[in-house]
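Nothing in this text is a laboratory measurement; each read-out follows from the coordinates by a stated rule. Quick caveat, the model's predicted, so the values are computed rather than measured. Cβ atoms are built from the backbone, for glycine too; each structure is taken alone.
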Structure 1
Amino acid sequence: MADSDGNAGERSVLGRRIGFWGGIGAFLLILIFCDFVPEQPLVTKVAAVAVLMAIWWTTDAVPLAATSLLPLVLYPVLGIMKGKAVAPVYVNYIIFLFIGGFLIALAMERWQLHRRIALNIVNAVGGSPARLVLGFMLATAFLSMWISNTATTIMMVAMVLAVIKSMEATFGEKGTASLAIAMLLGVAYSASIGGMATLVGTPPNLALARIYEELFPDATDTLSFGQWLIFGLPLAIILVTICWLLLTKVFYRPSAELVFSKQFIREEKAKLGKISFEEMTVLAVFAGTALLWVFRKKLSIGPVTIPGWTDLPFIKNGPYIDDGTIAICMALLLFLIPTRSAHAKSEGYGTVLDFGVFSKIPWHIVLLLGGGFALAKGIGSSGLSQWVGSGFESLDSVAPHWFVLAICSCLTFLTELTSNTATTEMLLPILASISQSVGIHPLVLMIPATLSASCAFMMPVATAPNAIVFGSGKIKVLQMVKVGIVMNLIGIVVIVVLFCLFGPLVFGFDLSS
């Protein structure tokens, strides 16, 4: 589960100042001098708010979460929506899906379950230098499907640096340089790729699910956790595999003479000791939550259909249950189950999770998601999205895969310098309207755009994982850019090809209508 991007705090003071005043100037110019649709004055007003938020989000002129609160003030002041109508948009089942999932992730971190999982994966896969890189990448990708990519990267980088240090003592710093770069970049890229695999893996995925439902409330093909996993997991596996091959076979091929001793991994596992009752509890809740998410709604892949458990006749009120309900229900169990181990008692933990964990929830991401939902609501209800989409009606003869390719290319490189969450929240309502204007299903553009927002591999400031590995001091900007630009391009191609081939089967739409 990803948190915010690594862009925050990286902008220059001058850039922020320009963004701040530039956003206000653009906002006032549009309000005073523009009238896009005379019979629909709200179109111009929402456009002004959208431009202001876009500039502030892009330049980080003020904190992203603070910018996300603008609709609460500007919508009522400008007569777009009443304040009591705007506020509920910020809180919905997607927000509680995020909070519930994050609470379970925090439980994994508290009891070191994520570390035990990572060490076991590395121990099972690692051996030769190339397999060692693969082990770290698989562990990182798996954990990032469920917990914060920042926390995952910090933990994995600490283990990578410990392994590198032990190998440098035997083979020297120069002899292990290629392996060090491959492992560190592998961890950074796998953290971003892993988040693409699940609906809770990264905020843009959650934003897509809610914005699609907000714009098309009567749609029957709402996105479910199981649907997303069926498509996202193979995509992540393919990208991790390609990334591993590029790192270990093309760019930074480690010497075969580097023999890694698994002693370090064994020592780290020994430090964790025998698996505790609390770890077993969190593991059971984690596995149960994943299964309930995956099989909540029926899964249809071509001719094969697996019925959802909420549709079973003995499950009363099944249609009332959503993924957010499951997340909160399972997370609440962790507040009810008492601890048993001596270590837990010595730390003062009476239950597996307690009240103190709420201070660790990234509330800025909650506000950022809410701000995006509010922006989408205004863009859709005011008629702005229809007005923008009407400008693309002449492109209705263009094949859908060319649209997908163009969108993926733009989002991939745009998010190298901007917040992926903010960018997707700004563009998804517009893409939905464009798709309607050119006569294709909205998800044809919205899903690839969301996935491409996670494919920022070039710059240290593009994502938090990139920034963390760059901060290790063992990677230069050019080394990251060299691999990153290739991964960006490959990510675009893989997403387009996989989506056009299997997207219609998994998500149930026709590319041509």
Structure 2
Amino acid sequence: MAIVLEMKGITKQFPGVLANDNISLDVREGEIHALVGENGSGKSTLMSILYGLYQADKGEIYVRGKKVDISEPRVAINLKIGMVFQHFMLVEPLTVAENIVLGSELKRGPFLDYDQAVKEVERLSASYGLKIDPHAKIEDLSVGLHQRVEILKALYRGAEILILDEPTAVLTPQEVDDLMEVMRSLRENGTSIIFITHKIREVLAISDRVTVLRRGKKIGTKDTADTNAQDLAEMMVGREVLLRVEKTPAQPKEEVLQVNDLVVKDSRGSIRVNGASLSVRRGEILGIAGVEGNGQTELVEAIAGLMRPQSGQIMLSGKDITNWSPLRIKKAGLGYVPEDRHKRGLVLDYSIADNLILGLHADEPFCGVMGFHSRKAIMDNASKLVEKYDVRPPYPQQRAGALSGGNQQKVVVAREFNQDPELLICSQPTRGVDIGAIEFIHQQVVAQRDRGAAVLLVSAELDEILSLSDRVAVMYNGRIVAVLDREEADEQKLGYLMLGGSLEDYKAGGGNSHVG
């Protein structure tokens, strides 16, 4: 296959960080080329240079054999390079068609030719197998369909080289499968795809070649058929990585959390949790499996005091905490790793050190009797946790918003785990986190269980649920529809229940049929 893109000797330095160190990369026509590495390895920086968001300090870029100077994204677009970012950039009140043509509108006189825009979206959808309603508003679509709109937007602008930056980070397992089909269809149509990810299973499932970066350097490029998960993991991390969770059998004791007939409505008045009941015991991990959007978020936010239940009861260590404030619940023994670290977990403009004491900022040793903060105590705490949880770069005074997503997650995990909570809620704890950090976070979750905490785990990754959980609860349409011992649970059974099937039907043989 012809080489359509070459990056030679790319070097990029930021203050105190060598993000890309003499990296070379080539991409062939009609291939899916995975670009993998831990958070902070330089993947996104390298692709931002290709898309014109950053300028390299050294190095050259060739597109279809011609040396180019990509000074801004518009130049990249004109070279038929498109990029779909991890955090989508769509205008929610507008329709799919309006978002796709935005900035490159088809006009009738001074006005948008909406009918022609719809026809163009329908043509692209049919050509690439990207089914979507051009008239649907973005705000009414799932995350997976948001991503589909972003891909169509790039294709509408003529992209023949498509960069996908962590495209599966916010997708459900079903949406990941859909994306894989889309990527195969694009490849068949001759599109070259650069697939930025840290999920080795997806790399092995979809890519033709894979390039590994580590701490700003290129470690190597391999044909995917000639490598395996362990090999890639060791290249990414620089050491042997444990790809399975090692834990002893649980020794559960008394109940720490009891949720009884909980009903929670969202801001629009729709019921999101519909009479859910569950319990978590000291010394066990209860995993909640479910397609996202079935009430898991509202359930854990109600437990944490961030949403007010309509009815029902929440008990923590024998105390009725229903409708308590978040801070009061935290003081009662809750540790909470939220699914949205930006919205719920961090103050991005605060330093790492200050984020590591959120919720504890009025307590000793960080705050004295006169109400003054002790910077020494705050920095000592930060230095200890930054080292223990391998936050990179290891500068406690750095602004949290300047960290990569995975290192931001490490800050949240460090703060919550360090408090030795009675109940630890981990909601999507490894979303957007690299393989080395996933291994470490999983070990820490098991350590919290073995210390005697009750752990409630919510994850869209069935592998994570099955690896960590001692029991698995399945949530569908706001209800807990089944609770299984880990030995009873497997991916097929959970998938059936997650899509609305019943345990009785599954046992009767319904697990072999499709659930709508």
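Structures 1, 2 were shown, and distance in nm of label points 7 Å out along Cα→Cβ at positions 78 and 334 at 3.9 was computed from 1. A value of 19.8 was derived for mean count of other Cβ atoms within 10 Å over residues 62-69; which structure in 1, 2 was it taken from? Here the read-out was taken from 1.
Computing helix-only ellipticity at 222 nm (-39500 (n - 2.57) for each DSSP H run of 4 or more, over all residues; to 500) across structures 1, 2 gives -21000 for structure 1. When FRET efficiency 1/(1 + (r/R0)^6) of positions 118 and 318 (r between Cβ atoms, R0 = 30 Å, to 0.05) is computed for each of 1, 2, which one produces 0.25? Only one of 1, 2 returns 0.25 for FRET efficiency 1/(1 + (r/R0)^6) of positions 118 and 318 (r between Cβ atoms, R0 = 30 Å, to 0.05), namely 1. Calculated for structures 1, 2, distance in nm of label points 7 Å out along Cα→Cβ at positions 22 and 54 is largest in 2.
Taking Kirkwood radius over Cα pairs in Å for each of 1, 2, which is largest? All intermediate terms of the calculation are to be shown ahead of the outcome.
Working: 1: 23.9; 2: 24.6.
Answer by largest value of Kirkwood radius over Cα pairs in Å: 2.
Taking relative contact order in percent (Cα under 8 Å, 6 or more apart) as the quantity of interest, name the structure among 1, 2 where it is greatest.
Details: 1: 23; 2: 15.
Greatest value across 1, 2: structure 1.
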